[in-house]
Every structure is written in structure tokens, then in C-alpha cells.
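J.: See the structures that follow.
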Structure I
Amino acid sequence: MEAWLQLPIGYAGLAPFLAGFVVALALYPLRVDGLAAAAGFCVTAWLLGELQFPPSSANGKLVLVVLAAAALGLLADFTFRSARTTAYVLGVVCALAALWVFLPALRQKAALQMFIAGGGVAIVVAWTVAWTATLHADSVRAGAVGLGLGLGAGVSALMTASAAIAYLGIGLGAACGGFLIVQMIFNRRVDAGLVFCLTAGLAGALVAAGALLLGRLGWIEVAILALVPLAARLPVPPRWPVWAQAGLASFYTLACGGAAVALRYV
């Protein structure tokens, strides 16, 4: 087992998937299944050596910000009724956090380029987090967003940036896959909540932004990845069983995330 954890398929695939699956299954009675995304992401970060405090790198800051967002989402789920305005406010807060994560990289650019890149990253993060957060009451579509965004951003980053940030995205997608599998097995929806949506939306957006600023990912690919939360809103027959709804919603988001990967490959 230890040998498997030293391979990418282990620490970015199997380990976060199992973590997401077990946490979603174990916490189902407590209605905090949304912690599955944070659990899987955290496992990958720990196995990569990026789970450290205080953070000493952009990846370390990324992990810290995502975990803080998960804590904020959990607090919000227990303290007040979420509304669309809440999602927009959280999107802005996460955009500011993203600028803090990538501030060293932005400072290396000329003033105009820094303004354009920083503004673009802030818009992408705010958009992605806000539209993902509005799905907090729909665990099937929220899980599909985490799957498509995590894998799409992770694989795109693997082709253009450092492997570490790419594996964080892939680990997120694997964890969200575990979250979806629990719903498909029992043919019942679980609770996503803001804790899941903030983790998935912010982590996926930050991986894409990191591949843009620290690698060679283009703005077009990042824009396509930002459309994943909208792809999850495509029609899904309400009378279908949950496992079929999850499969179709995942197809939509994986197709959108895959389009960014395909464009980068071409």
C-alpha cells in the first residue's frame, strides 16, 4: 500500500477518492457530507508535502486558503440560510484570497500586465466560486462541478505547469468522484452545502489560475474551465434515478473540463 501512495495514481487518485468516499459515507447521518471534498484534497496535499503552516510556497498558500474556505463554508452552513447574495459575497472574498496566494507571481510582472493578470484571476475565481456556491442545495450538480473542474484544471495544469499543483486539482476531482459514488450507490442525494461548494469551486479555480500564472495555460482554457459550473446546470431529467442524474451531470462537466484539456493539447 505504501508503494501505491508513492505513485501519482495513489496520492492523486486512489487516496483522495477513498477519503472522499469514506467521509461522505461516514458523515451522512450528521449531514456534513460536504467535507468529503476537503478531506480528499487535504489527503493529496499531505501526501505531496504541501500541508504546512506557515506556508512557504504558492502551493502551500493555495492549500491553506482552500482549507480556510472549507471552514468558512461549514460555519456558514450551520449559522445562516444561504442565498444567492451570499454566494456572490463569498466569490469576492475568495477572489481576494486568490490574489494573496499569487501575489509574488504577480509582482514579477510589469505594472500593466500585473493589473490585467490580477484582475483576470480575481474575476475567474469570483465567478467560479459564486456559481458553484449557488449549487449548495443540489449535491448531484455540485459534485459534478467538483469532478469536472478538478480533473479538467488538474490535467490542464499537468500539461502546462508544475506537477504538484496539477495533482492537487486531480486529487480534488477524485475526492468529488467519491462523493458522487456514494449518492450513486445508495441512489439518494446527500448534503453538499457551502462547505463542499467553496472547497470545490475555489480549489479548482486556484489550480487553473496557478497553471496560468506559473505555467503556460492560456486564458481561453481558463475561461472554458470557468464554464464548468454552468455546464452542471444543463438539463437533467428530474424523474431519473439519482445515479443516472449524477452520471449525466458528470458527463456535462467532464466534457467542459475536457474541452480545456483538448484545446491545450492541440
Structure II
Amino acid sequence: MDDRQIRFDDGAAYEEFMGKWSQLAGQVFLDWLAPPAHARWADVGCGNGAFSELLVRRCAAAEVQGIDPSEEQIAFARQRLPADVASLQCGDAMALPYADGVFDAAVMALVIFFVPEPARGVAEMVRVVRPGGSVSAYAWDMFGGGFPFAALQEEMLAFGGTPLWPPSVEASRVEVMRALWTDAGLEDVHTRQIVVERTFSDFETFWRIAQTGPRIAPRVAAMAPADVELLKRRLRERLVPDADGRITYRAFANAVRGRRPG
């Protein structure tokens, strides 16, 4: 596997691994944005449509144009989103296939740290929103341990290798996000932290879902069986269950928003 790339090509697996987390964070994010109903949205890096669904259901979006590099993710998203509102296609976040100023809002939900050149991605979002339109994003605080499976990643480092971070991980820092938005010429730039929790029925469920990650899975598969058992034991010691055996894990993301001048 090429460690420089992260591709999610299984929409159903992504839903368990990250889609549910994205919606948990997305709910808080949209409360903060407080967008008007019936807006036209560009969902950049829409993946399997987890956040797009919130735009349709919670925000009564008039239109959602989603773009993602994975055909498999797009196919999954089309099954969950109404075709009369959502239009989805494969494409590049750094070269959006939209005309200038055609959206009320553009957003990247858990995407900006996957964009090879984040500044180009932000510039494209600015380009496609109208004057006065919103440009926003949220991303797991990777350096602060905010990733939903950070505990597993940290334990895996004890067995060698490099941190399992996305290629543009610096863009997850709140100060970097703020600078990207300011440098793109956006006004009224604000940031905040989003904290969410997800409960798993037991440790084995957490372990199974965590291993569906596109970087985690091949590394675990390459480990010796004895090392995998040791990894599980160490992780189990960190994730203390409640009286019913459930595991509740906390994750946190950095969010940013701004407005195109005009």
C-alpha cells in the first residue's frame, strides 16, 4: 500500500468506520454554522454522503452538489440521497467542476487533510461560492489526539512504523486552518473545537470497526499473530468499559468558517 495515499472505496465499511463519526461531528458543526434553509451547497469530498445527508435532512438544502475521487463512495451516496436535491460526481477538490459563484456555501467535512494542496482546495471553495457566501470545514485534531481511533494508532506505534496520519495532516491544526481561510481572503473567520462521543456495544465491536480503516487494516494484517494479540490486550486496557461492557470513545475536531467578501 502506498502510504502517501488514503482512499475509501467501500461506502458501507466507511459508514461504520467514519460515516457515523462524521454525522456526530456534523450535527455540532451545523449548529455552530446555523445556515439558512434552502441554500445551494458544494460538499467537497462528500464520500459516502454522510454529511450530505445532514445538509438535506437538517438544513433543507435546495441543492447539494457533491464531489469525491472514489466512484464506490459516490455510488453509495447516491443510494442514500434524494436525486432531486443531490447531484454527485467524481472529481478533484483542487479543480472543482463548477462555475464561479454558483453556491451559497461550500464545505469540507473531514476532508481538508486529504487534499494534497489545502490552500488550492480552499481557493476553489471560495471561487464557487457567491459574494457573501459561506466557506467552512471541520477536521479531526490529529496532533491533539482527536482522531476517533487515535488510541489504536498510538498503540500500533509501539510495534514500529510511522504515525498513520493523512498526507496534509498539518491542515488539521486550528491555527493552520485559520491561516488558510484568512490567506484565501475570507472575512469573519472563526474557529472552534467540536467534541463528540460514540458508544460501541463492546470492545470486540470497537476492534472490528477500527480495523476497517484503509491504513490500519493492512498494517494489522501484516503483524505477527502474537503481536496482534498483544496490541488488542494493550488497547483493551486503555478502553475501560461501563457496567454493561460498552465502550464510549471521545473524539474532537477543529472547525473553521468564513465569508466571501462582497
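Just so it is clear, none of the values below were taken in a lab; they were calculated from the coordinates. Computed from a predicted structure; not experimentally measured.
J.: Which structure, out of I, II, was Cα extents along the principal axes in Å derived from, given a value of 53, 46, 40?
T.: Values: I: 53, 46, 40; II: 60, 35, 35.
Of the structures listed, the value fits I.
J.: Using helix-only ellipticity at 222 nm (-39500 (n - 2.57) for each DSSP H run of 4 or more, over all residues; to 500) as the calculated read-out, with -10500 as its value, let me know the right label among I, II.
T.: II
J.: As an exercise: Kirkwood radius over Cα pairs in Å, for residues 22-61 alone, calculated from one structure in I, II, equals 11.2. Which structure is it?
T.: Numbers: I: 11.2; II: 10.2.
Answer by label: I.
J.: Assign the value 26, calculated as relative contact order in percent (Cα under 8 Å, 6 or more apart), to the correct structure from I, II. Show your work: numbers first, answer last.
T.: Values: I: 26; II: 22.
Source structure: I.
J.: 2, 9, 17, 18, 15, 12, 10, 8, 6, 3, 1, 0 is what came out when P(r) over Cα pairs in 5 Å bins from 0, in percent, for residues 102-237 alone was calculated for one structure; which of I, II is it?
T.: On the way: I: 2, 12, 21, 22, 18, 12, 7, 4, 2, 1, 0; II: 2, 9, 17, 18, 15, 12, 10, 8, 6, 3, 1, 0.
Here the read-out was taken from II.
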